[in-house]
Structure I
Amino acid sequence: MLETLSAESVLEVLKPVQDPELQKSLVALNMIRNVSISGGKVRFTLVLTTPACPLRQFIVEDCERAVKTLPGVELVEVEVTAETPQQKGLPDRTGIDGVKNIIAISSGKGGVGKSSVAVNVAVALAQAGAKVGLIDADIYGPNAPMMLGLEGSGVAVRQTAQGEILEPAFNHGVKLVSMGFLIDKDQPVIWRGPMLNGVIRQFLYQVQWGDLDYLLVDMPPGTGDAQLTLAQAVPMAGAVIVTTPQSVALLDSRRGLKMFQQLNVPVLGIVENMSYFIPPDMPDRQYDIFGSAGGEKTAAELNVPLLGCVPLEIPLREGGDRGVPIVVGEPDSASAKALTRIAQQIAAKVSVAALA
C-alpha cells in the first residue's frame, strides 16, 4: 500500500470497498472520481448507479472508514452524485432517444392497485433525484392524470418534419402522457387491437421525453395487445408484477409474469399491494382482508424477488383521488415508506442488470 497521503493512496484503500448490489469494487467500476487532497482533508465524488440507491449512506460510510485508515487524514468529504446506466436491451428493439431504462408496471387482473403503485413509484424515483417519465398505457381506463393531479390538463402538440410530437404534462417531478389527455372525461375508448398498438407506439416514439433515467409504463391488466406491443417494440429494463395476496389475483399475476419471461423481458420482481388494512383510528392494528403472504409464496415458487408489500390505508386512496400521491402527501405513512423502498429496489435491480 502507498504510504504517503495522495490521490493514488486514497484510491488504493478504496479498492476493497464494493457496491453491495453489484458486488464489485467502487474503484473498478469508476464510481470514485475527482479525488483531491488539501492538508488532512480528503475530498472525492462517489458516483452511484441510481439516485434512488437504497444503500447510499452505507456506501458513503464504508468509503469514509476506508480513507480514515490512511495516516494524516483529518476529514473526509464525499460528494454523492449518480449516473444511471443505459439498459442494453435486445438488438431487434428500437430504443427511445434520451431514455435510459423502460420499465413496465403490470398486473394479471384489474383492481389490484397497479396504477397507484406505478404513480407512487414514479414520484418516489423523482424525489430521489431521477429524471422520470410515465406512460399511462391503460388506454381503456386512463386514470394516471387524476392520480398525478393533472386531470383537466392536456398535452401540447407540435408539428415537425417528422410529424406530430406530443409535449408531456408534468407534475410531482414526473412527465406524463395518457389517453386521458386526448379524450373527453366520459368518452369511452372503443378500439380494436391495431388502433391500441398505434397509440402506444405514439406514446413511445412521438413524445418529447427529453433525457430520462426511467420511463415507467402503466400497463392495462392482462396479457394482451398492449403488453405484446411494448415488449416487441422497445428494449425493456424489466417488468414489475403487481398483485394482491388474494388467490385469484395471484393466479393471474403468474400468467402475466410468465408472459414477460416468454417475451425475453426480465421480471424485476413482484409487488404485493393491499397486503393488509391499517384502520385510521387503530394504527397499531392490521387486518389481512385479502389473505396473507401470497406474494411472498408466489415469488419463492417462481424464483423472482418480492420487491415489497404495500399496506392498504385510507390516505393512499384519498391521495390518488385528489392528485397528491401518498409519497408526497404523507411520506411518513406505512404505505409511502413501503412504496419508496420498492422504488429503490427497482432502481437497484435495473442498475445491476445494466452493468452485468
Structure II
Amino acid sequence: MEPVEPSPPAGSAFDAEAKEAELQAEASTWDTSAPVPAEPGDIPVIDASSWLGSSDPDALREGAAILRDASEQVGFYQLIGHDVDQSLIDEMFEMTKRFHALPLDVKRQIEMDQPDTPIGGIGYLPVGERKLPRRTYGNLNEAFIIKSDRTIEFDDNLWLADEALPGFRATVERYGRAVESLALGLLPLYAVALDLETDYFADAFQHPFWRLRMSHYPADPPGPDDAFGIAPHVDTTVFTLLLQSGPGLTIYHAGKEQWIEAPVIPNAFVVNTGELLRQWTNDRFLSARHFANNLSTNSRYSIPFFFNATGDYEMACIPTCHGPDNPPKYPPVSYLTSQGVVQGE
C-alpha cells in the first residue's frame, strides 16, 4: 500500500490540525492485521561504540552509511554501544514500574491537562485516553510524560511529592539528561549520512525540545479486542529513542511493504525517524509507521524519548535534499508551529 503523502507548496502556512487529520486518515487505511517476525537485517543495527565521542572520521562514515540506508529504506534502527549506563536504564525501568503500581487516585493527582496546569501535554495519562495519538478507541496503556525546552525546566513539570515514590524524580531527571546527551551526540551521524558537515545541526539543537514518556501496557487491559496498546501512527519528532522491556512494537518496513515485529535487543535503543525529519529531508528519510501492543501475560513497559530541534527553530529543506529536479516540498516549519500533531509509543 502506498502512503498518502500530499506535498504542500513551499511557502504555504503549516496547519497542525490539518496535518494531524491527514495522518489519522492515512493511518485508518493501514492493514495491520498480519505482522510477521523480523528477519535478520530487517531492522539495521548501529554500534555507536566506535565513533560516539570519537574523532575517528572513518568510524563515523561507516555508521552514517548504515544510518542512511536504515532511514531511507526502513525508518528504524537499533542502537547499541551507546553511552547511557546500564544501571541507569535498569533503574529507570524499575522506577517506571513502581510509578505505575501506585494507586490510581495517587497518579491522578498529576493527571494531564487539568484546568490549573499552566503547561499542556505533561503529567499522567490513564488507560483508555484517546490522545497521544488521538484515535477512536482509547489506547490500552497508561503513561507519565515530562518535557523540556528553552523555557521549560524540570521544576515546571508535574511531579508527585517525593514521599509518594522516593527517588523517582531524581532518576527521571538523570535519565532525561543522559538521553538528551546521547541524542545530541547522534547529530554528527545524521549530518554525515546526509552529506553535510558534522556540525550542521549544532545551531538547530542549542536548546532541544524533548518529551520523555514512561508507558505501561497492562497484561489484561480493559477495552475492545480490536483496540491497540498504542494506535498505529508516525511520530512528529526529528527522531525518537525507545527502550522497551519486552516485545510488542510493530513497525512497517517500507522496502518489504510488510508490518514486522521488532525484536528486543538488551540495552539497545530502537530509533526511528519522525515526521519533522521526513519533511526536513524532503521525504528522503522515511517517517516510520508503527504501533504497539502487549504480547505477553506480564506487564510491558516502554520509555520513548521524543527529540526535536529548538522549539522556534525553522527547519528549512536541507540543502543536500533538494535540487533543480527535486524542489522543496514543504515550507520551513518549527516544532512550535507543528505541535498540534501528537506522538505516541
* Thinking only about FRET efficiency 1/(1 + (r/R0)^6) of positions 69 and 189 (r between Cβ atoms, R0 = 30 Å, to 0.05), which of I, II has the largest value? -> II
* Could you figure out which one of I, II the value 13.8, 42 for Rg and Dmax of the Cα atoms in Å, for residues 101-164 alone was computed from? => I
* **Structures I, II, by mean count of other Cβ atoms within 10 Å over residues 197-204: label with the highest value** => I
* To do: For structures I, II, calculate FRET efficiency 1/(1 + (r/R0)^6) of positions 141 and 237 (r between Cβ atoms, R0 = 25 Å, to 0.05) and state which one comes out highest.
  => II
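Out of I, II, choose the structure whose coordinates give distance in nm of label points 7 Å out along Cα→Cβ at positions 85 and 109 equal to 2.9 when calculated. Please report the intermediate quantities before stating the final value.
Details: I: 3.8; II: 2.9.
Of the structures listed, the value fits II.
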* Asked: Who wins on FRET efficiency 1/(1 + (r/R0)^6) of positions 77 and 253 (r between Cβ atoms, R0 = 35 Å, to 0.05) among I, II, i.e. which is largest?
  -> II
* Structure fact -> Candidates I, II; relative contact order in percent (Cα under 8 Å, 6 or more apart) computed = 25; producing structure is II
* Rg/Rh (Cα atoms, Kirkwood Rh) was computed and gave 0.94; which structure, I, II, did it come from? -> II
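One of I, II was used to compute helix-only ellipticity at 222 nm (-39500 (n - 2.57) for each DSSP H run of 4 or more, over all residues; to 500), and the result was -7500. Which label is that? Don't skip to the answer; put the middle values down first.
Values: I: -10000; II: -7500.
Among I, II, the structure yielding -7500 for helix-only ellipticity at 222 nm (-39500 (n - 2.57) for each DSSP H run of 4 or more, over all residues; to 500) is II.
Throughout, read-outs are computed from the coordinates displayed, never taken from laboratory work. Note that the structure is predicted; figures quoted are calculated from it, not measured. Cβ atoms are built from the backbone, for glycine too; each structure is taken alone.
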